[in-house]
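Undergrad: Following are the structures in question.
Computed from the coordinates by the stated procedures, all read-outs in this text should not be read as laboratory data. This structure is a prediction, so every number in the text was calculated from the model and none was measured. Cβ atoms are built from the backbone, for glycine too; each structure is taken alone.
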Structure 1
Amino acid sequence: MNSTTRRSYSVNEKLVILADYKMGVNGCGFLALAKRHGIPPATLRGWWRDRDKLRAAVRNRQVASRSVRRLNGGGRKAAHEDVETQLHAWVLDRNEKGLRVKDAYMRLQALNIYRNLHGDDATGFDASTGWLARFKARKNLVSRRQTTTRTLPADAPRICREFIQRVQQLISEHNIKLRNIINMDQVPRYFETEPKSTIATRGSREVLLRKGGSSHKRFTATFTITADGKILQPHLLFSKLKNKPACPDGVLVDVNSTGMWNDNILAAHAKAVVCRRKETQLYREPVLYLIDSYACHVKLEQSEWLRRHNVFVLIIPPNLTNMLQPLDVAVNRGYQEFYRSRYDEYIAKALVDPVLQTPAGNLKVPRYSEVAQWTLDWIATKTVADITRAFQLCGLVPRESFLASVLHPPR
């Protein structure tokens, strides 16, 4: 073995090598592995002592185990560890408060911390860009865009149980049939699903990307399903329009300036889709209407008009729709994927059809009638089993209609 040649190994590579070690087995000990891989036996023994830490690093999503060579805390210690400790705490504090952190801010704050610790005239630390890069690597700090995530409440299990029990109670108390257990939810979409990047030659000084005039035009598709496996009449709300566009039969259409629902649209939808069914309008059968806690939805819970029609509105608890709302759990994602595939097919056609292009060469967005037809086509692909399964996964059906063992785990 060439003593002048040294190589570093990633966390994953270390674990792969250690997987061949078998205590007491000839040819699988430290000496045999050292000879096979060209690694000093003492190094292998050190890896073996830290095997639990290596495995924990692989499970840690914040550690790039395919490239990271050292465990946290390994390697040469920072020359100004006291400064870095306080600076890291300062960064985390600003993150929690939602305040911006930039490289320039970090360098200035590091100098402030150093002067507070060693005096205003202290020298020996200038918070250079090289030091900053090493500090960020040591503390696993990277530049991130603003993101949001849904956080489950601390008492989510209790809230879910109480909600399901409330559903079961209403179903039993009013003898609500499967066809009258209804869930409604909206799916906001943009007409254009094109990415914000394009393919160009590496090193190009300027990359132009023209967009269609409707790149920010949006619509909201609303679906209503019943526990016996039916999808009621869909609803499309188009933004930035004054007059309703012509669309195929079978789709309710509304327009406004924002593409977002309001109290009037919500009430009109409930009357048209829920209350005009013969089960509600003629037979006055009790209905359980499940909706999420979107702002205007909450007001619907107090609607006297719905109560007169024997409609019981139940609000799904906030931040739990991915567990308790059938449309969110097993239906809506399919529509988004279907729309994207149809949009890709439309783009493939528009690339070779001048009629579907603007004079400047941009691709026109799909017509309103096409979007409505795609929505109807997607509904045609859904089966009764798809819809009933969504309710069963959430446990929002009569007790004898589902098994607790098939409830989906939280995501």
Structure 2
Amino acid sequence: MAPSVVPMLPPHPDWSGLPDDILSLVFDLLECTDLLRSAAVCSAWRKVLSDARNLNICPRRQTPCLLYCTEAAGASAVGMYSLLERREYTIPLPGPPISNRTWIGSSHGWIITADEKSNLILLNPITGEQIALPPVTTMEHIKPIFNQDVVLDKYEMSYYNSKIPRVEETPCEFDLPEYRDIVYYKAMLSSNPSSGDCIVMLIHQPYSQLSFARVGEDHWNWIPIGLFYTDHEGWFYTVSVLGAVDAFNLNGPSVVHKRILKDMLTLGYEQMYIVQSPWGDILIINRMTIIPRNGNPEIEETELYTSDIVVYKADIGEQKLVKLTGIDDYSLFIGHNTSSCLPVKDYHMLMPNHVYITDDEYLWLLEFRHKRRDVGIYSLENNSLSNVVSPEPWKSWLPPIWMMPNLMKTGTVQNAS
């Protein structure tokens, strides 16, 4: 009998031996969750990714995720829903506990949070890094109030704007955590703090004014004009409730301000957004919300819904707003996050001609933090709103917020507690 022949199996490929430059090219195509899984394959892959993160050359194109609080995650973690994978994750966070903070913005993969003293802290949920911003007491309108033990007890806010002569209303006192809920509207970043010089822009009371601070500085700078804004190539763009657009450049020794579009709307709207489109136009988004009462004004407020979203192009040359019928193969993201307009060809799980929304209606959040949150995907074609995920896993507070994951490291970790 002839001896049996055992076929030789090909050796398992040694993926750890892939050249670093080839591996870097592959990593550049991956999204955040796949990158983190890749780092767990072997020490060689982990080192390549770690080196890339330290050198700030991680992939910059990431599909937005929804960040929120859940009962299961507890006080020191958040839930994250991936639009790409349609899957939920739990992310542990450093202290102070997220349950003791609020968040008022999301920009370049960082969340702008406010602690129990209302001081602002930048937080990268993916890396766990934090950066403390200048204290509240360095803001223009604020005076600290100390108790008999010389411990900070309250903030006193003066009510005035840039008009000359100055007219001041009676100052108002706030408890330390109360200040953040009433005074802060929204915040954003000019750039990724991991990449160097970064400016934080803040919309705040009184009268929806603007202040900014450079990361690493010890004070806030007041700009007495507002309301809603975006950033592009070193400029911040703001839009007022009447559709006026102002541009600010904060990179020089003094603020450069230009009004590039006059008031365009006859009625003021509280929820206005501004975004620089990938094709270069400035877009103004008007979001209208309703509280359904079935025609009976005596019915108690129950839930707030987005009823309509209108997108305009700001025609600076003709000084007018042009109403658009849609945004074709693009998606908009609005809420407390920095407003963004993304091409669906690069983010294939996004829905074209849709607006992804989260709840940022100031008065509704202030008075009804335990009500259902207005979160969903709005179709500009048929004016309908659908759920992001069902059932909705988040608690009503903190309100969910959009975030583009960012794996880059700043090289420094601050203790923000």
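Undergrad: When distance in nm of label points 7 Å out along Cα→Cβ at positions 99 and 291 is compared over structures 1, 2, which one is greatest?
TA: Going through 1, 2 one by one, distance in nm of label points 7 Å out along Cα→Cβ at positions 99 and 291 peaks for structure 1.
Undergrad: Quick check: 1.00 is what I get for FRET efficiency 1/(1 + (r/R0)^6) of positions 115 and 187 (r between Cβ atoms, R0 = 41 Å, to 0.05), calculated from one of 1, 2. Which structure matches?
TA: On the way: 1: 0.15; 2: 1.00.
The structure behind it is 2.
Undergrad: Between structures 1, 2, where is FRET efficiency 1/(1 + (r/R0)^6) of positions 331 and 347 (r between Cβ atoms, R0 = 25 Å, to 0.05) highest?
TA: 2
Undergrad: Also, I was wondering about something else. To test your reading of the models, identify which of 1, 2 gives -12000 for helix-only ellipticity at 222 nm (-39500 (n - 2.57) for each DSSP H run of 4 or more, over all residues; to 500) when calculated. Kindly include the intermediate steps, with their values, before the conclusion.
TA: Values: 1: -12000; 2: -3000.
Going label by label, the one that fits is 1.
Undergrad: Can I ask one more? Tell me which of 1, 2 gives -0.60, -1.11 when you compute log10 I(q)/I(0) by the Debye sum over Cα atoms at q = 0.07, 0.13 Å⁻¹.
TA: Traced to structure 1.
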